[in-house]
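A.B. asks: Heads up, there are several structures right after this.
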Structure 1
Amino acid sequence: MKIVVPLNQVPDLVEDLEIADSGKELDFEVLKMKLNEFDDHALEEALQIKESSGGEVTAVAVDGPEVDKVLFTALAKGADKAVKITGANPHADNHTQARVLAGAVGQLGADLVLVGVQSAGDRDGQLGPLLAAYLNWPGVCVVSGLKPEGGKLTFHKEYAGGLMAEFEVDLPAVMGVQAARATPRYAPVSKVRQVQTTAKIESLAAAAAGDVPAASVEKMEPPVKGAGAKMLKSAADIIQVLKEKGVV
């Protein structure tokens, strides 16, 4: 089984976000980026499947700053191959990203694609469903506990209220992973550096995305800061505030 895991970098929300001069996007030149948390879970689930059922795991990422580090880290964790997609915008909308990834997946001959269920950098959390649509494959999101067997995949999907259901789908398929069965493993810096000297990142030219029906951002601005919070030290303070607001 060939498993492909797209990896995407997102802004580190611990840092202040800077808006570009256009006012329509973030200034990625100054932002500190990190691997999307859910993509890390997707990679871990792929590695867990490989270790329990066999297969080959390929980490894929669109070329951009620090992307080599992300891919070498994936190799250090246990991925078999790393592929960098060149000639595409790593910060494009999900429709464009899905088109580009669909072209890459088609060339890599994947049986299963595991994506993070969402990320801090997208507006709709639809990369998984869009990728499945462009590939014309089954696609399910918010999944966990994946188990391939005999050309099929059994998995769990979570619904509101903590309700968990079990499904089965024919492969190939795209799954939006919510949580891996284990905490994503850590790759020591020493191991990543060792991999950098022994492993190789393959390059793959991005297929033309064409015209896609993506949403556009008209304006982006930081949230308005208020006067701050008022600390209430007693029940009498709470009652006074409620009186001032006309609640009591």
Structure 2
Amino acid sequence: MAAYERVLVEVKGHVGTVTLNRPEKLNAFDPEACDDLIEALRMLSTADAVRVIVITGAGRAFCAGADLGVLGSRGEELVRAGKDIALTIRNAPKPVLAAVNGPAAGGGANLALACDYRLASDQASIGQVFHKLGIGPDWGGSYFLPRLTGISKALELVWSARMVPAAEALALGLFDRVVPQATLAAETMSLAERWAAMAPLAVRKTKEALYRSEHSTLEEMLDVEIADQQALFATPEARQLIRNR
């Protein structure tokens, strides 16, 4: 397993967990932390033994976004890294699950939104705090946010720059599920292991198809389904599962 300075990587069974590991900075990103995260995500994305990726934070925060100590001098590097990270998550051929253990702000909020699913602690919060610094959303926020909340609510969240508590975030669709803080780690692993038990090719093709549907017609998606099912029917996993039913 590769060693990183600003993230921890653990593989347990078929689940690979990346923990942002700057708790003294609320896991805020400097360019080096971005590099570590990108490398870790790419490594886990290509590891055949890993079927689900989890992203979480060390300490009391998920991620505070940009490290303000370097934002003024290296801000452009952070913004560009956000593009690589968001695309790496969305292009990963396996589920990427955010376990939001505490505040997720700015780029940290959009790191969570880039993931395929967000399981959050009841002590977590999430906020588009960019306007507090006179800047706008990055790390995919302008794409992810309105698709989850609608345009008008997305604008309110950005313009107010407020941290949204877990219950409201759940109602808005920013979080998919909220659990007690004490059970977040166990609930995360239970969900990840359940997904990891599914046929990997079927999981991958479903992720690709559902995201493709955002910019496709019904007819196009029906053709995708036909092609995918033809490929999946031919796999040993599908043949065995169908035969055993």
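What follows is calculated from the coordinates using simple rules that are stated; it is not laboratory data. This one's a predicted model, so the numbers in the text were calculated from it and none came from an experiment. Cβ atoms are built from the backbone, for glycine too; each structure is taken alone.
A.B. asks: Given a value of 3.3 for distance in nm of label points 7 Å out along Cα→Cβ at positions 128 and 232, point me to the structure among 1, 2 it was derived from.
C.D. replies: Only one of 1, 2 returns 3.3 for distance in nm of label points 7 Å out along Cα→Cβ at positions 128 and 232, namely 2.
A.B. asks: Using FRET efficiency 1/(1 + (r/R0)^6) of positions 192 and 208 (r between Cβ atoms, R0 = 25 Å, to 0.05) as the calculated read-out, with 0.15 as its value, let me know the right label among 1, 2.
C.D. replies: For FRET efficiency 1/(1 + (r/R0)^6) of positions 192 and 208 (r between Cβ atoms, R0 = 25 Å, to 0.05), the value 0.15 is produced by structure 1.
A.B. asks: Follow-up. Using relative contact order in percent (Cα under 8 Å, 6 or more apart), single out the structure from 1, 2 with the greatest value.
C.D. replies: Result for relative contact order in percent (Cα under 8 Å, 6 or more apart) over 1, 2: largest is 1.
A.B. asks: When FRET efficiency 1/(1 + (r/R0)^6) of positions 16 and 40 (r between Cβ atoms, R0 = 25 Å, to 0.05) is compared over structures 1, 2, which one is greatest?
C.D. replies: Biggest value here belongs to 2.
A.B. asks: Here is a further query. Supply the structure label, taken from 1, 2, corresponding to Rg and Dmax of the Cα atoms in Å with the calculated value 18.3, 61.
C.D. replies: Source structure: 2.
A.B. asks: Continuing with the same structure: For the read-out helix-only ellipticity at 222 nm (-39500 (n - 2.57) for each DSSP H run of 4 or more, over all residues; to 500), a value of -16000 was computed from one structure; give its label from 1, 2.
C.D. replies: Structure of origin is 2.
A.B. asks: For distance in nm of label points 7 Å out along Cα→Cβ at positions 160 and 176, the calculated result is 2.5, so let me know which of 1, 2 that is.
C.D. replies: Source structure for this number: 2.
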